[in-house]
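> The structures come next, written out as structure tokens.
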Structure 1
Amino acid sequence: MKFEQAIVGIGLLSMMGLPMSVEAKDSKSITLKQIGRYSAGASTAPDEPRTEITAYDPASKRLFSINLNLRQLDVLELSNPESQVLSPVQTVPLGGKPNSVAVYDGIVAVAIEGTTKTDLGNIKFFNTSGALLNTLTVGALPDMLVFSPNGKWLLVANEGEPSSYNNNPVPSVDPEGSVSIIDMTPDVTSLTQLNVRTATFSPAIPQENPASIRIYGPNATFAQDIEPEYITVSHNSKTAWVTLQENNAIGILDIPSATFTKIVGLGFKDHSLTGNKLNASDRDVPGSSNNGIINIRNWPVLGMYEPDAITTTSAD
């Protein structure tokens, strides 16, 4: 019997009290030893890291790392990873803020947001030597991208964050969240916008546990309020699971038809139950109103899981 399961990463506060255990099968241990290190240097902006997402190409033995602060792709040579200090063999200018990178069969895809985060973004395709092969337009704020296991599709999570989460002092600009599906069947240099389809959201999509699906934006439609965060794809490349972090839900996507078949709310966590304690204060530093006393206990509140990363695994 073969089964496939989506595994979702949930924020630390929401993980507290979840029953998790690992059964030891034998007494073998694993020892980790650092053999190489790469430092991208200090960022000049606190919210713009110099290294965040990486992707490895086994054929060229190159690691590709997005550098948001410098608006570039750092390329590391890993044919000799035992070098204690690694440095880029190449830096590729991107012309905008990169959010994600993925590699498949020698093609490097980078998600780049627009001039403002509410503008349409684009995907730039490079070869492993850093040469630009093509550029396609996708939805607003492409936050993550992933190739399907068969390489036929490139899926892009367009988060569609609003310019602000209130309407003061000016009305918020809130683009729709979506997933772009790029048909990678043609040669990458031949791709056009006709190869890009968009899976959108609407209240008509069947919902499971709908009371826990968080729709909250000021004057936002359902589609504007949904914010795709991360994607994983089934091993047969037909289904994708998309985390909707701010909405406390997961979207199930049929890739061939580019349609969402279901949105699953993740429910609530009861922090009044045994094992679900939390620290509810943001004033735990010395000198604050409670003098830095950390008070972890049960509270009569419900919490949301708000999923972030997600992956699939196949067993038996």
Structure 2
Amino acid sequence: MTPERSPFHAGELEAQRRAGVGDGVSGRYIRDYMPDQHRAFFETLPFLVVAGGDAEGRLWLTMVEGPPGFVRSPDPRTLSIAASVPAHDPLTAALSAEAGIGILGIDLSTRRRNRANGVIRAAEGALVIDVRQSFGNCPRHIHVRAWRFAEPTRAAAARTSHRLDAAQQARVAAADTLFIGSGYRAGGDRPSDGYDASHRGGSRGFVRAASDGTRLRIPDYAGNNYFNTVGNLLRDPRVALLLVDFETGGLLHIAGRASVDWAPEDCHDPNARRVIEVTVEKVVDRPAALTLRWRDEASAAQLAAAS
């Protein structure tokens, strides 16, 4: 299938061919509008993960939060997000009218997730987004967590650096969940163009950081075979990562450049089909950035069984 007839752009099609799935991938569930069940799902969420690019050409991911209902979908091609983004969030300046945006809606308590991308129509008072592409994802690799809102506290000042320090490397080593942002624009206003926000999950330690804090290795597992992230990276190496401290609401934003190792021989995870190798360019660490908190339901169940 040619890029002109496919919901996938050329990079995604190349990734599918390199992975050996080729024309076996159907794009029938990738739409230029949101089905009603997706619209209703977005309106139940207390947060969204969003991707965009800053004036310096870097990609960033962040998380916006609010009480369920802070996201509305007045029609199948529109999302309205009633949330403000703090000044020290690396995506603040990028969330302006006519800017591209990638959106991941994910409910960790039910393991549901839907993705969309589009263009910001308005950014005053609320982000109003013209949706260009929408699709669902399977629940694979999502760890179940229950959420709650904590009492608001004054967030500590954001810390910026160009590598991960020892404490940040420890957070990476302890993580079982990561969000990844990518993007590509082929031109011609194709729906597949734009930014993408996606989820990655695994056992604790599935992401590895180099001891000098300048590189990360992320195993890429079997998935839906769309290869949105990998396909974007084949055409544009810019990448954004986001780690959430589920207990404290802290956000660790990482911007960098990525390459894909299609035949990793020394991977720390034997289940990896590929490895995304990230060179860190900039880090923004925001302690207690969110009022949301999550509880690991598997760990809670294990503690209850042991007591």
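> Starting from the value -500: which structure in 1, 2 was helix-only ellipticity at 222 nm (-39500 (n - 2.57) for each DSSP H run of 4 or more, over all residues; to 500) calculated from?
Considering all the candidates, the number was obtained from 1.
> A further question follows. From 1, 2, which structure was relative contact order in percent (Cα under 8 Å, 6 or more apart) = 16 calculated on?
So the calculation was done on 1.
> Compare distance in nm of label points 7 Å out along Cα→Cβ at positions 78 and 94 across structures 1, 2 and report the one with the greatest value.
Comparing 1, 2 by distance in nm of label points 7 Å out along Cα→Cβ at positions 78 and 94, the maximum is at 2.
> To continue, here is another question. Which one of 1, 2 has mean count of other Cβ atoms within 10 Å over residues 230-237, as calculated from the coordinates, equal to 21.8?
Value 21.8 for mean count of other Cβ atoms within 10 Å over residues 230-237 corresponds to 2 out of 1, 2.
> Please state which of the structures 1, 2 yields 0.55 when FRET efficiency 1/(1 + (r/R0)^6) of positions 54 and 70 (r between Cβ atoms, R0 = 25 Å, to 0.05) is computed from it.
2
> Quick one: distance in nm of label points 7 Å out along Cα→Cβ at positions 134 and 158 came out at 1.7 when computed from one of 1, 2, so which one is it?
Traced to structure 1.
> Out of 1, 2, which one gives 6, 28, 38, 23, 5, 0, 0 for P(r) over Cα pairs in 10 Å bins from 0, in percent as computed from the coordinates?
Attributed to the structure labelled 2.
The numbers here are math on the coordinates, done by the rules we state, and not lab data. A quick note: this is a predicted structure, and the numbers were derived from the prediction, not measured. Cβ atoms are built from the backbone, for glycine too; each structure is taken alone.
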